[in-house]
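J.: The structures come next, written out as C-alpha cells.
Rule-based calculations on the coordinates, nothing more; no lab input. These numbers were taken from a predicted model, which means no experiment stands behind them. Cβ atoms are built from the backbone, for glycine too; each structure is taken alone.
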Structure 1
Amino acid sequence: MVKTISETLDASKRVTNYIQSKRSTPLTVNVGGETVSRPSFNRMMAAAIIEINNNTNQNIRTDSVDDPSNPMGGLPENKLLKADYIDAAQRTKDFIEANKKMPNYINTPLGQMSPYNFMDMYSRALNFYADEKYLPAFIYTNSLGGGTSPSQPTQPSVPDDLKPYLDKTANCQVNDPVIQNLAKQFTTAEQAFNYVRDVYGYDYYYNTRRGALGTYRDKIGNCVDLSHLLIAILRAMGIPAMYRHVLAQFKSGQIGHVYVRAYVNGEYVALDASNNNNGYNNIVSWKLVQVYNNYRELPF
C-alpha cells in the first residue's frame, strides 16, 4: 500500500510524542490506518525526507522491512547537518530496498547512527517540517542504543520556590500546542537556546511587540520577545526560567536590556539569544552595569 506525505508526517508527530513520553521507540506505527513495523516506518521516513527535499512529494510505500540483525551505534551529542542527514536517508533507503531489512547502523560524519537514533532524529525532522514547512538545517543527535529513547539529562527536582517559573505568564504561552510541540524537539536547555539564537533574527524596538507565539510566527524579535519565546520553550521542557532586566553597556552606549536566567541542573545559566556571538551561559555582546530586577512575568 501507499501513504501520502501528510499521513507520514502525522505518524512522525505521534512517534516523536511517543518517544518523549514513553522514553522508548515504538515497535509499530499506525500510518493512515495501517500498522507498520518500526523498520518499515524508518524506510517511510527516509523516503519522505528525500521526497520533500526533492520537492516531488510522491506517495510513500509501506514496504515490509525486517529488523536489523545486530543493531549497534549511538551518536554523541551534536548536530547532524542537513546535507548529511539527507545523504544518510538516501543510503538507508537504498540499503533497505536492496536487503529488505534495516541496517545495523548508518555511517555519518559524527559516527554510527543506530536504528533507534534514526527513528528519533528523523521523526523530529519531519515533525519540524510539518510545523515550519521547510526541512531543518540540522537535527540534534542523541546517543541512543538498543531501543532506548533520547538521552535526556535528568533534571534535579525543581525547588518549590521555582515551580511558579514553569507556568504560563503574559506573552509566555507555555501551554499553547505550538510551544509544547516545539519544546519536544529539544532535550537540553543549550539546544533550545541555540535554536532561538540561530533561527530567529533580531529587530530593535522597545518592550513586548510579539510575545512568544508572535516571535515564533515572524521569526524575529527584540531582546524582550526573544526572551518570551526562549522562556516559553524552557518552561515547557520543565526548566524553570525567568526574565532578567538590566542596564547593559553595549559598544553603542548604555541601554536597558532583557535576557533569560534558567535553572539547569541545580544552577543558574545566563542565556541571551539576541546576538549570535553569545554562547550558552556566555554573554559577550554587552557588559553588565546594573541589575534592575528578575521577573516571573515581564510587566512591559
Structure 2
Amino acid sequence: MTPDAPPAPLPWWKQPKWLITVLITILLVSGQVGFGILRTLWVLPVAIGTAVAAEMLFSWLVRGRLGSIQSAYISGTSTVILIKADQLWPYLLCALIAVASKYALTYRGRHLWNPTNFAIAALLLVTGIPILSIQMGNSPWTVGLVWAVGLLIVTRAGVLHVTLSYLVAFTAFAAVRTGLTGVPFATELAPLTGAMYQFFAFFMITDPPTTVSSRRGRIGVVIAIAAVECVIRLLSDHTELRPLLAAPPIFALAIVGPIAKWIDLHRGAVRASATPPAMRAAPSA
C-alpha cells in the first residue's frame, strides 16, 4: 500500500516558533513603551547580537552549517526581557551562555535545559543579578496581552495542557503554603498574576525541544516543577537556599526539567534498542 503523503507544512505565520517570536517582541515593545524596562537601548544589540553571533559560530563548529537566526533572536530577546542590570556585560554573558548550553549540555543530540532558563539560573547563582519580575507591572492591559498571545501560541503548539496544569498546580501549592505558613492565599497566589510569571508559564515550560515526549509526562513534569518551587519558597529561612528565592520558578525548572528530559530520552533509546530492526524499518500502511 502506498504510504500517505506527508501533511503540508503550516504557513510560516501559523507555526508556533513564529508565534513565540511575536509574543516576546510584543512583550519587549509593550514593556519598554509602558514601563521603560530597558536601562539603555544598547542592551538590544548587545544581547541579540551576541546570541546571533554565538548561534552562527557554534552551529558551524558543531553541525557544519549556520544556525537559526530566529532561535538566536528568541534567546537574546528573552535575555533582555528577563534581566535587569546596570552594565552591559550581564546581557552579553547571559545570551552567550544560553546559546552555548544548547550545544554543550546535550544528551543523545538534544539539549536538556531551556537555554535562557539555564543561563539566567547560572547567572543568578554566580553573580546575583536580579530578575525582572514586577517592573512590567500587573496592569490588566499587559496581563491580558500576555494571556491572549500566550494562549494562542500554546494552543497552536499543542501544549495548552502544560500551561494549564502548571497554573492549577501552582494554585494548589499556594493553598498548601497558606495552610502551613498562615500567609494569605491571595499573597501566595499573587506572583501568578504578573506578566513575567505568565511569560514563564506560556513560554519557558512549554519549550518544545526541552519538554518530554508524552502528554502525561509533560503534566507530571510541570506538577513536579510547581512542587519544587513550593519547597524553595517554604525553605526561605534556610540561608543556603536564599539565592534560589530570587527566582523560584526559574530554579525549579532548571532542576526538574533536565532530569525529566534525560529520563525521557534514555527511555526512548531503550525502547528503540529493544525494537527488532525489521519492525523499525517497516513502512507504515
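J.: If mean count of other Cβ atoms within 10 Å over residues 160-167 comes out at 19.4 when worked out from the coordinates, which of 1, 2 was used? All intermediate terms of the calculation are to be shown ahead of the outcome.
T.: On the way: 1: 13.5; 2: 19.4.
Of the options listed, only 2 reproduces it.
J.: Turning to a different aspect of this structure: So mean count of other Cβ atoms within 10 Å over residues 40-47, computed for just one structure, reads 26.0; which one of 1, 2 is that? Spell out each step's value before the answer.
T.: Values: 1: 26.0; 2: 16.4.
Structure 1 accounts for this read-out.
J.: Where does the value 5.8 come from, among 1, 2, when distance in nm of label points 7 Å out along Cα→Cβ at positions 104 and 224 is the thing being computed?
T.: Numbers: 1: 5.8; 2: 2.5.
Label of the originating structure: 1.
J.: A further question follows. By the measure relative contact order in percent (Cα under 8 Å, 6 or more apart), tell me the structure among 1, 2 with the highest figure.
T.: On the way: 1: 14; 2: 19.
Once relative contact order in percent (Cα under 8 Å, 6 or more apart) is worked out for each structure, 2 has the highest.
J.: Determine which structure produced the value 4.1 for distance in nm of label points 7 Å out along Cα→Cβ at positions 32 and 176, calculated from the coordinates; the candidates are 1, 2. The partial results should precede the final answer.
T.: Working: 1: 3.2; 2: 4.1.
Checking each candidate, the match is 2.
J.: Work out the source of 6, 26, 36, 22, 7, 3, 0 here, i.e. which of 1, 2 gives that when P(r) over Cα pairs in 10 Å bins from 0, in percent is computed.
T.: 2
J.: Can you tell which of 1, 2 yields -12000 when helix-only ellipticity at 222 nm (-39500 (n - 2.57) for each DSSP H run of 4 or more, over all residues; to 500) is derived from it? Walk me through the numbers before you get to the answer.
T.: On the way: 1: -12000; 2: -21500.
Source structure for this number: 1.
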